[in-house]
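J.: In the part that follows, the structures are each spelled out as structure tokens.
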Structure 1
């Protein structure tokens with residue numbers, strides 16, 4: 001007697017590490033085509049931080065980048081983009097696929113809410129792992145918009161990570177980690193869950209079979225929902241990764257307290273990290289009207305860091321002390337040579353003349369310093385605040401708010417000025 005033998009084909013189980021690798025390789029392959037779009041997105045998101053919009057539209061941005069920097073600039077940061085996919089995408093897709101299989105019961109797929117929850121977990125884990133590459137990518141893709149002296153000129157991802165670690169510390173590699181994780185959780189909850197759900201609905205409708213067109217339509221639906229939900233967080237993430245803006249206010253005995261305190265306060269309201277440095281040490285500084293301010297660091301300590309702006313309050317004899325200090329002269333020359341901002345108010349512009357900073361530049365000051373600046377070869381303006389190149393000057397205590405807000409505009413953009421001006425009832 002013979003019996004019929006039937007056997008069912010059992011699909012071999014794919015090891016988890018293979019799933020991780022497939023996800024990363026797919027992401028890296030896609031990056032080779034989408035890198036110019038990523039660069040374009042990052043450039044447009046930071047456009048306007050210097051007080052003016054650089055691009056009117058996506059097409060204008062592409063044309064401007066190619067004309068000014070060359071067509072190959074569109075692929076600047078490719079190594080960082082590939083590294084991001086190797087870390088972030090490998091982790092998130094691998095974890096999501098594993099969790100999706102783990103929570104599937106037989107032939108019944110998890111609910112949409114469960115898929116979204118799994119996407120949140122996978123996205124958060126992937127984002128934490130990939131943040132150093134994300135920071136490097138954003139800096140590399142936005143580097144070309146900066147003045148030549150301010151560019152970091154990272155050649156590849158390894159140089160970027162090493163320099164960030166060496167110059168800014170380990171924590172800088174995870175700068176903006178929280179908004180990056182939030183964005184990734186939003187993206188993955190929307191992207192992975194919406195894709196899975198859209199594909200499921202298309203197949204259940206029996207309009208299409210499981211093929212290329214089905215995957216394309218599910219991807220389009222997923223992309224639309226994901227982009228709409230994640231864009232606000234994405235802009236925040238990009239701004240954080242660009243780096244926290246920093247300022248150093250140098251205090252000398254006899255400084256004008258209004259000019260010092262208002263500058264410090266307004267900059268901090270705008271989210272700028274301000275270091276108050278004492279010219280002669282960390283001892284309390286008695287200002288021109290008797291107000292005592294305690295520096296956070298001595299200038300000798302503080303000068304070793306890089307700052308987006310160095311601020312010189314006026315007042316006497318504080319301004320003369322700044323002008324007489326070789327240490328201040330060294331700081332100002334380094335700042336000027338690097339193309340970073342120098343700001344002086346009231347009588348403090350005299351320090352620019354003494355240390356030979358940007359002679360011939362249009363400046364303003366307290367009236368008592370006008371002739372000395374003119375004799376020093378500077379062009380003089382009676383405007384309340386003058387901002388030319390990397391030098392910002394202003395006239396005195398009564399213009400301190402305008403002076404500080406101009407610094408905010410130069411560092412953070414006009415939107416930030418509007419944001420902090422309203423609560424202060426400036427207008």
Structure 2
């Protein structure tokens with residue numbers, strides 16, 4: 001396996017793939033926490049097999065490296081609220097949270113299979129993977145997370161033999177409803193409230209930063225601040241604890257910390273004589289309150305950060321849940337000089353009317369659609385429409401999750417302003433991002 005593929009595997013294992021213990025912990029939380037109304041969750045296990053191979057050399061790819069390559073593809077197509085983990089050297093599991101319908105799990109799985117079965121470079125030739133899937137709808141009554149995972153894994157293996165479509169849909173196995181809490185109580189709301197409170201007081205949260213690059217000049221235009229949880233030697237990704245924080249009603253303090261830390265870091269860079277672009281910070285639904293204005297004002301004033309150095313990212317779902325207060329909050333933020341960005345556009349309650357009605361300076365094109373930009377179908381046309389409408393409204397567009405130069409070039413040809421993703425770099429801690437930026441601009 002060449003150095004590029006080895007690096008890809010390292011990035012996948014570090015940033016995307018949960019190990020079995022963390023996957024079971026996430027499943028435990030999902031099974032123990034009531035879902036929102038009219039919402040469904042599902043567990044998908046993908047079995048990765050080897051199909052036809054066309055090669056002129058004897059080079060081979062191990063099962064683990066093949067799985068990492070497929071996981072990289074799938075991981076770029078899941079939403080931020082979803083999780084992906086390793087079951088074995090031939091299986092990965094995806095937890096799909098808060099789906100609009102049970103049928104959505106099937107539609108998403110079909111997309112996973114199509115993406116995973118694209119040929120994989122192997123030596124001087126290509127390997128054609130064969131994927132099968134088991135889909136289990138999460139039950140309303142609790143079951144052992146390990147039982148659920150093993151059941152879905154067996155269904156994925158069964159689909160290889162019994163399903164022409166190469167996936168099977170099933171219900172969760174029956175299980176007792178009492179006494180199934182895991183030893184660490186990771187599915188318990190009190191556990192998460194206590195753990196997150198401790199993480200805040202013990203300074204266990206960290207911000208990593210991902211660059212946003214101008215399509216035309218290739219210069220850095222912004223940084224997105226992304227939270228991580230450093231607990232002992234374990235780096236916990238946001239998909240593992242943010243849903244728990246939202247459901248346990250403790251996401252607000254995390255959001256406030258993120259805002260303060262981003263402003264503190266901007267001030268530190270300024271004191272060191274470094275000039276950095278604006279930093280984008282996500283606001284949660286709980287922060288879509290007029291009171292958040294004072295939090296923003298304090299952070300900017302306390303850390304002496306000019307308002308135009310801060311960008312606030314707001315998701316569509318956050319807007320919908322707090323329409324009246326959101327409108328007031330956004331207008332006041334813009335009046336202060338803070339830039340607003342509409343995040344995950346197209347994944348929820350999309351409406352182009354909102355782009356005209358509300359004062360967004362940027363629209364972010366979700367990585368689910370960027371993943372399909374080269375396929376010429378729905379994703380491509382939706383991206384074209386978003387860019388065209390945004391341009392007419394003088395709103396900039398930033399594409400998330402760009403993995404390849406071909407994707408970047410296609411987006412540039414459509415008129416997209418900027419991009420971010422693993423083709424540039426994964427999110428990096430402050431010290432590493434400083435080095436990256438110096439090296440990046442040194443090459444221009």
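Readers should treat all values here as calculations from the given coordinates under stated rules, not as data from a laboratory. Worth saying up front: this structure is predicted, and the values here are computed from it rather than measured. Cβ atoms are built from the backbone, for glycine too; each structure is taken alone.
J.: Can you rank 1, 2 by Kirkwood radius over Cα pairs in Å and just name the one with the largest value? Kindly include the intermediate steps, with their values, before the conclusion.
T.: Working: 1: 24.6; 2: 22.9.
Ranking 1, 2 on Kirkwood radius over Cα pairs in Å, first place is 1.
J.: When you work out mean count of other Cβ atoms within 10 Å over residues 283-290 for each of the structures 1, 2, which one comes out largest?
T.: Structure 2 comes out on top.
J.: So helix-only ellipticity at 222 nm (-39500 (n - 2.57) for each DSSP H run of 4 or more, over all residues; to 500), computed for just one structure, reads -18000; which one of 1, 2 is that?
T.: 1
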